[in-house]
Structure 1
Amino acid sequence: MSEFEVALDWTPNTNHAGIYLARAEGYYEAAGLDVTIRSPADDGYDTTPAKRVATGEATVAIAPSESAISYNTHPDYPSLRAVAAVCQRDTSAVVALGDGDVERPADLDGRSYASYGARFEDDIVRQLVRNDGGDGDVEIATPPKLGIWNTLLEGKADATWVFMPWEGLLAERDGVSLTPFYLDDYDVPYGYTPTMLARPGSIDTEADRLTAFLSATGRGYREAAADPEAAAEVLYRDAEGPNLDDRAFLAESARRLADAFLSDGGEWGRMRRRRWAAFVDWLADEEILTSLAGDHIPAAELDVDALFTTELLDGR
């Protein structure tokens, strides 16, 4: 069996249902892969999943599109490339507490945002505010990553970025009202989230392993889309982490997410160049796409085709 590590972007949740289902059903074993699933809680999120892949500690990372963009403009680490999209539509949103006085993004001027510390994140949020007519004058707080949700609930920050079928449903379950701001509603052409990232070197030299992994994983996600309650039961039984002991919550979360996993044609993982290009162009136009030194990077200087590949999904 070939060892294969997947670094999750967050503690196990329904975004990861297809991975857990593929492992539970033996699809990885049948492909000759011994898949280890690493939660960021293992080290208190000291190392991001993308960095684990960049440094060779993991084979694949779960991460948003901007992680691929960041590592393709980073002088100190290998570039990373998206090999699959976990979800076809963005289920994330910037949220504020519903009982507060932040009713729209522009209201975040002079307020605090609890940030995950991702390279382009804070500027995306500031531009979201500007797109709603605000100044983008947002105070950035960077609490411990795994405590960000509680930071919002405890009133220590005015907004943060969450996945609505997970934290949004957690709030609903606990009787907490949220006001969500979906990026598409404010002219932010956000990319794919989450994606699966790999090193270009691995794509070149381990194409067969990666293809086998994606084939088995795609089967898991197609089954999670078809039977979300069964996928939720696998998470309940096999995964370890917060909120995984509530069967009803997991089942409802899986149901709300199920239609996001597949394209209209029933494909899992598919990515389109125009969506990547639109996000890169927007980042560049708003001067969010910068080097680590803060220098603006024109869109023409970033090769969109280096950010992702669908060849492994096609079983090259």
Structure 2
Amino acid sequence: MTDADDNATLAYANLQPDQIFSALEHLSYRCDGRFLALNSYENRVYQVGIEDQSPVVVKFYRPDRWSDAAILEEHDFSLELAAAELPVVAPLTHGQQTLHTAGQFRFAVYPCRGGRAPDLDNFSLLAQLGRLIARIHLIGAIRSFCERPTVDIDSYGTASRDFLLENDYIPFELQPAYESVTELVLDEAENCFHRAGRFGQLRIHADFHPGNVLVASDQIHIVDLDDTRTGPAVQDLWMFLSGDSAEQAPQLTALLEGYEEFRRFDARELHLIEALRSLRIMHYAAWLARRWEDPAFQVAFPWFSSRRYWDDHVLALREQIALMQEPPLS
């Protein structure tokens, strides 16, 4: 990392309210002094009050995570979805640009939308989500990403395992168990992908979990395409499934009934669900490790450095091995 990178990272970690207001005022917003930090760790995201207008949300991008080109590809996809009348919260355009700079910071401005997380026991709502996801995928299949990565075993699984081992995040006494269980997880994931065969890959949300859906009365808003990637359609569906297989089956039915009103779902992708869940568990642990030098992470996730966390992590991966060996949901 260069001195410039170090300086940008330090500035990002110490982002101050006056810098937030100054960045927005540079775009001719008249800030009224109110701001609220929103629930985001990867980026710094704030709701900011604007004089005589609705508040806006401003996102300051973490240095060195995405290139400008990759961020703009995300913005273009969001705008493409919004233009198709999908309820995606897309960045606002100022001077024909969506990505802006202020000193060492890169940022984007969004309209402010409120709501609560979806009730996953509401099958009517799940069907509505299925319809929205299918419409996203219809647009996502039109063209391909050039700058965004792919949801795959190497980047989510192998790279995560290697980073944690090479940087000594696994307690010494647990390393043999971790190496053994992750080898089996990756093998079983490969088996799941093999059983799925040749499935389609398209532009997807990729981080489509209930926290990225806002429900207000009958209105749904889809937020945070920051991690949009290329991947299988089922990646945008499985995170709305919860509980054991008996509980997940009717949830999946509701999602797919809605989905298939607009787009055919390849049932072979059901073989991928537990593999993708396993890879996400590994990816999440490595994400925390990669961000551990950020003081905000140490405050928000104090348990990450505990022996108990890694005991539970290894146990969760062992359970996933068994789940990947079972027949898929149907």
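What follows is calculated from the coordinates using simple rules that are stated; it is not laboratory data. All values derive from a computational prediction rather than experimental measurement. Cβ atoms are built from the backbone, for glycine too; each structure is taken alone.
Give the label, chosen from 1, 2, of the structure having the highest value of relative contact order in percent (Cα under 8 Å, 6 or more apart). Each step should come with its number before you reach the end.
Details: 1: 26; 2: 19.
Ranking 1, 2 on relative contact order in percent (Cα under 8 Å, 6 or more apart), first place is 1.
The value 2.8 for distance in nm of label points 7 Å out along Cα→Cβ at positions 90 and 146 was derived from one model only; which of 1, 2 is it?
1
Matching task: 1.03 is the computed value of Cα Rg over 2.2 N^0.38 Å. Pick the structure from 1, 2.
On the way: 1: 0.96; 2: 1.03.
It traces back to 2.
Here helix-only ellipticity at 222 nm (-39500 (n - 2.57) for each DSSP H run of 4 or more, over all residues; to 500) has been calculated and equals -9500, so which of 1, 2 was it run on? Write down the numbers at each step before the final one.
Numbers: 1: -9500; 2: -14000.
This figure was derived from 1.
Who wins on mean count of other Cβ atoms within 10 Å over residues 42-49 among 1, 2, i.e. which is largest? Present the calculation step by step, with values, prior to reporting the outcome.
Working: 1: 15.5; 2: 19.1.
Between 1, 2, the highest calculated value is found for 2.
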